[in-house]
Structure I
Amino acid sequence: MSAGLSAMSIGRLASLACHLECAAPKVGNVHRGADFADVTFYDFLASGEIVGDVIDRNQRKRVGEKILECVRWTQADIGSNTNLGIVLLLVPLAEGVAEPAARRIVTPDQVAEVLARLDSRDSACVYEAIRLAKPGGLKRVEKFDVEGTPPISLLDAMAVAASHDDIARQYVTNFQDVFEIATALEKMVSSGMGLIEAIVREHVNRLARSGDSLIARKGGSDLSRRAQGLAQRVVEVAESREDYERALSELDFWLRADGNRRNPGTTADLIAGGIFVGLVNNLFPLKF
């Protein structure tokens, strides 16, 4: 890790991951060249600062308590759900960072240990955080509904939601997708690609692979499959710079054509998690 990054706290690295994810011009998302009608790039920058500060100032608090504090602060100052998915990913990841003699590192096994320690207190806090954030498209469910009594085991609730929510799935796979994203970014940057371009490409790659669960929640599974198909076209022409940029622009236009209903926000959250893992584990330099 560079001298600068190695001196940064875990919370600062979390904030940096949020900022890099948001600044990258990913299709369909807010970035430094595109806002939504109700939320701006600067709202996301401020939200990233909140995440890092809560992580650093509350190291002795439980995972659920830190998640809830992030959401409370965000709702108070931003007034919009700009970071629930990111918080649900980065707080457990930050909790799992170990500092052996050689260097800091976070691994799936360490994250598994964090998840195994979650109890009813964490479950209650996470349920309250979700209710405060009011994520888009959230529907009533028969078992473990967020408006009901929190379950004793948060992992039980995440397991039920895993089939239709990409964030929940991370809790039952030890954050498999997040670690895969970190590895993919490492490979692209090591091949000579700038980090921001790698972030944009991996975002499209993930969308092409499985669609986006936020799009599915807001607009239905058919809409998510449509987004997935358009992303697959981008991936198919990626070897031609001209064709790739044209297809990327067309996908971006389509994703923005219906308000926020087609926003691949969950995929963006996973990307932020992957960037954080990459920064902690020194997988890639900050070469833009």
Structure II
Amino acid sequence: MKTLIVTGMSGAGKSKAIDILEDAGFFCVDNVPAQLVRTFVDLCRSGDSEIDRLAVVTDIRGETFNKAFQEALIAFKNDNKNVDILFLEAEPAILVSRYQETRRMHPLAARAGSLSRSIELESQMLKPLRDDADYIIDTTALSTADLRKEINALLDEDKSDEPLHVNVSSFGFKYGMPIGADFVFDVRFLPNPFYKKELRDKTGNDAEVRDYVMSFDAAKMYFEKITDLIESVLPRYADVNKEHVEIAFGCTGGQHRSVTFAYLTEKYFHAKGYPTSVSHRDITKDREAT
């Protein structure tokens, strides 16, 4: 079982690191006392556990500053080839700034007094772990995307060549805007198939509805411009290590026009080689309400 012990300076980004490791498929546990790390890892290795990648965060909140506990942790790491230590740090001035922004109290504040003294004391206490760490990441100038790249690189999991996932959805404005979409396009300006009796009970998943919606020059032009826009920016998402993009189309009820555009957009990018998915949040709501 691949095991990563995540430790380091308070405020250096351990919480962000654990989120990144979780996205990479690690089972993650925060704030494990150093003296319990070996017991916890052994427990995860025993029996029928299906955990094959484990990340454990331990730091001064769990008495890691105790020299004996640190030495035991280092010995455990040295005795197990599949156990590594990742140490995160940052320049003291940056750590002070981060604490001032969040207004949180440093774990050593009661003992050391001032924030700067707490950071200095913590650095001294964690020196044995830092000296024996397999990986050290300085987060002083790193964005979250940069930190993700650093961690993926040390795990030998560079995903820069993996295609972006394109997730397309439809919705009805009268049922509320979607949450979390990267792009939202309004197609309510197009003629509504709802007013065609023979199309009213159908959806954009039906060819008859799609043919009607796309029979208008405005729809064809809009679709072309939307796909050109999205296609031009998708490669740039790799620069910020984004793994998927959410595209949403909205019409009045989420049954005809938005479904048509979502259907066609998913087909378009699937044909371009992107992994895709499509969903229709409100496709049946108008019919259920009648």
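Once Kirkwood radius over Cα pairs in Å is computed for every structure in I, II, the highest value turns out to be that of II. For the read-out helix-only ellipticity at 222 nm (-39500 (n - 2.57) for each DSSP H run of 4 or more, over all residues; to 500), a value of -13000 was computed from one structure; give its label from I, II. Source structure: II. Taking distance in nm of label points 7 Å out along Cα→Cβ at positions 31 and 255 from the coordinates of each of I, II, which one would give 5.0? Label of the originating structure: II. Of the structures labelled I, II, one was used to calculate semi-axes √(5λ) of the Cα gyration tensor in Å, for residues 23-182 alone, giving 33, 25, 16. Name it. This value belongs to structure II. Taking relative contact order in percent (Cα under 8 Å, 6 or more apart) as the criterion, the top-ranked structure out of I, II is I, with the highest value. Taking distance in nm of label points 7 Å out along Cα→Cβ at positions 87 and 231 from the coordinates of each of I, II, which one would give 5.1? Of the options listed, only II reproduces it. I have 2.5 for distance in nm of label points 7 Å out along Cα→Cβ at positions 103 and 271, calculated from one of the structures I, II. Which structure is it? It traces back to I.
Bear in mind these aren't lab numbers, they're just calculated from the coordinates by the rules spelled out. Note that the structure is a prediction, hence the values are computed from the model and not measured. Cβ atoms are built from the backbone, for glycine too; each structure is taken alone.
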